[in-house]
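Engineer: In the part that follows, the structures are each spelled out as structure tokens.
Coordinate-derived values only; no laboratory data. Since the structure is predicted, the reported quantities are computational estimates derived from the model, not experimental observations. Cβ atoms are built from the backbone, for glycine too; each structure is taken alone.
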Structure P
Amino acid sequence: MSTGQNVAALAMADVSWLGRWRTLPGYEACVAEQLVWVRGCPGPAWSYLPALERYTEGASGRLFLADGRVPMRRMPEGSWMPISELLRIRPPVTILPAQHVAPVAWSLIVSTEFHEASLMVLAWPTFASWCLTTSSVRLNLLRFALSEDGRVCVTGKPLPPLPGDPWCLDKNVATPAGWSLPAGITATLVASAMQLAADEITLLHPDGTSERLPNAAFVKVSRGAIRASLRENF
């Protein structure tokens, strides 16, 4: 008898992928058997998960393969928690390889100064729809990088007048609008500690997680590029 929940196992090396899921409701994770386990209700986002194994949870914690009638294993024993909490308590392992962990302990602070945003993260369908209807003059000033989980990162000025999360970029280190690095921690120090390549951008989240984007992931915004991305990814 199925509970309706999906369960998946990820390699430890892929845990940083879950950073993009940290705000999605209804998903939990735990570390057991040298794997990271994720569970939650079925949905469109589930197919994007880079899972090694996928199951449906049955009664008494039994796990079944899709459309399977024979249980293949039991739910792993571990402390289940929201994904954001798992990432927060395991930053050295889940976010960056060990050699990239900064040798100082710090976290983002609420900014007391205004900094203009030059980067934005928003839903891909919203951005794509806007691009197909707005003036091409506006598009020529922007670049975008599309994520597998349905988000898009947009850089340039002016940013699209759309709902999303604005970010402020200092060199190749981005912080959410309204947040900043603490005193004494510069973008140069962060880039050095994380061993960022010259063509990489890192997005630092207030919960201690981070994401890295290579410059090669960005392409110039045009209607042709948007239509091509729609065909290839959805």
Structure Q
Amino acid sequence: MSRQSAPILTRDDPDQDPLVGNTKVTREDWLNRARDVLVNEGVGELKILKISNQLEVSRSSFYWYFKDRADLLNALLDEWESRNTNSIVSQCKAPARCVTEGLLNFFRCFVDPTQFDPGLDFAVREWARRDSAVRTRIDAADAARLQAVIRIFSANGFSDYESQTRARIVYFMQLGYHALELRESIQVRLSRLEGYLLGFTGVEPARHLIDEFAKFSLGALPDQKRSDQPKNPSS
């Protein structure tokens, strides 16, 4: 994945409350920097001393928030699961008047960076290649996400076979699009949305649903992403 910029520390963020006492960094700062290392360099480079140097604090600060490195790694996995998997499952359960709206609810995750972090997702997948316990969590996450998409189709009258097949096309295509890091503007992707939805569902999508989703997409993306390189074809 493309390298992400380092997260802003709480002490340098004007939108955050000032730190009090001797506190120089927060637990969130440790997690954010650890996630940055995981995404950009891999789990092997995720070392306490390295992060403490980046934060410009002593290693003792780490043990105020975490028991050990394993505790930090578990916290990162919990964050990944909460942000990426739970948001997908929740969006797929959102009220939908038809299969088109159900899929658009799913795709909202991939245009809203607060709901899904593709860099984190693929960093965890790379990590899972070397750690069977993480592989188990990846498998469980994919199963939960896929089942959530399957329910969109089954709730709209598709047979079990067709729901299973169409959901796999949608979900695995979406992940593949991120993996390829295709560079398309939001305008280009939205111009293809009607055709994608028709291909995914076999149902002609209603124009007002596409317009609603386009409005959401343009509002959710950071300004620089609207004409740059969001990585999802269907949203």
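Engineer: For which of the structures P, Q does the calculation of distance in nm of label points 7 Å out along Cα→Cβ at positions 69 and 213 return 4.9?
Structural biologist: This figure was derived from P.
Engineer: Could you tell me which structure in P, Q was used to calculate Rg and Dmax of the Cα atoms in Å, for residues 77-204 alone as 16.7, 55? Don't skip to the end; give the middle numbers.
Structural biologist: Values: P: 16.7, 55; Q: 14.7, 44.
It was calculated from structure P.
Engineer: Right, here's the next one. With helix-only ellipticity at 222 nm (-39500 (n - 2.57) for each DSSP H run of 4 or more, over all residues; to 500) coming out at -19000, pick the structure among P, Q it was computed from.
Structural biologist: Structure Q accounts for this read-out.
Engineer: Can I ask one more? As an exercise: distance in nm of label points 7 Å out along Cα→Cβ at positions 141 and 157, calculated from one structure in P, Q, equals 3.6. Which structure is it? Walk me through the numbers on the way to the answer.
Structural biologist: On the way: P: 0.9; Q: 3.6.
Answer for the origin of the read-out: Q.
Engineer: For distance in nm of label points 7 Å out along Cα→Cβ at positions 45 and 61, which structure out of P, Q has the highest calculated value?
Structural biologist: The maximum falls on structure P.
Engineer: If Rg/Rh (Cα atoms, Kirkwood Rh), for residues 109-172 alone comes out at 0.99 when worked out from the coordinates, which of P, Q was used?
Structural biologist: P
Engineer: For FRET efficiency 1/(1 + (r/R0)^6) of positions 53 and 165 (r between Cβ atoms, R0 = 25 Å, to 0.05), the calculated result is 0.00, so let me know which of P, Q that is.
Structural biologist: Answer for the origin of the read-out: Q.
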